[in-house]
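Read-outs: derived from the displayed coordinates by stated rules, not from any lab. Please read all numbers here as calculations on a predicted model, not as lab measurements.
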Structure P
């Protein structure tokens, strides 16, 4: 098994109520490439992207380094507003209106839930539903 397999990141944009940048991730998200994902999002953010949908449907494995990167991205894009996320979200949640995750891979969804990410990141299994949520 090749744990250092390449990670492919592709970008697309979809106009919903806002312009949503979709990052489709293919491969293994681990320590050898998680910084690549953060840098890709940072570049898109610097170019003006503000609403991100991270598509993990084609991720073969997600390690703690990948989780760290997802958390770092959440923090980066959730600071888009002049108000902290907790003030812009409902009183019962601190989920960001700027960052959501799509995954149809049960093993990835399980890792996200076990790590508690579903408490502050909306996750979807359907692309149109995820886009409509922005």
Structure Q
């Protein structure tokens, strides 16, 4: 059950991000830190939402991306109410000026905690391993 709940968090993140539901993504990190492994750490929903709103481009209200999450390795400590996960991501994008293509691939290193019987993110570190054409996905920093 715990592994399924944690996998659902991984997939919910991708679904909300691709739908342009940045507030929904940010809500997943209400009790968490979030960010690129080599970049600034965001803490809590407000900081995550501000970062997403500033960084991610929308096309007709959505990013026009598909985040594909694979190779999830989930380790759960039921007694402690903690878990870790390592997974791969590949992001595909298509816009009027960019044909369908993979634009970035990498890894998520996540920590989770169980609070009041519900699993939630405690930390997400994003490792960007293969970077392609991000001009239609991210605003310049």
Structure R
């Protein structure tokens, strides 16, 4: 038996609170390190590039990886509820406000946006990693 849309939203909002706090704290804790590596430039010597490449990889795996995994996982988990909300309960904002559904959709957009941001940053960091690898091959 499938849960009613109202029950799905209530359950999702209850789970969302804990998950959103976790994602937000994780993002805030890792943001400075990720931003620093994304904006960094390749050093000029092979020894420095080797160290830089290792730092990029560690940032990608240990800092950005968890943010991407958690935010993307939350987005995937919430998709069925979003589908139900958009097909069975038309969102209403100004007239006949459905606060639970509107709040859930807002939170979903924020979490999906964070997943998109993390995916873009992952591609950027991996590009720098590949660039460092190519540099080391040319200068080895």
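As an exercise: helix-only ellipticity at 222 nm (-39500 (n - 2.57) for each DSSP H run of 4 or more, over all residues; to 500), calculated from one structure in P, Q, R, equals -10000. Which structure is it?
On the way: P: -10000; Q: -7500; R: -28500.
Clearly, the read-out refers to P.
Of the structures P, Q, R, report the one carrying the highest value of percent of Cα pairs over 28 Å apart. Write out the running numbers ahead of the final one.
Details: P: 10; Q: 15; R: 37.
Sorting by percent of Cα pairs over 28 Å apart in descending order puts R first.
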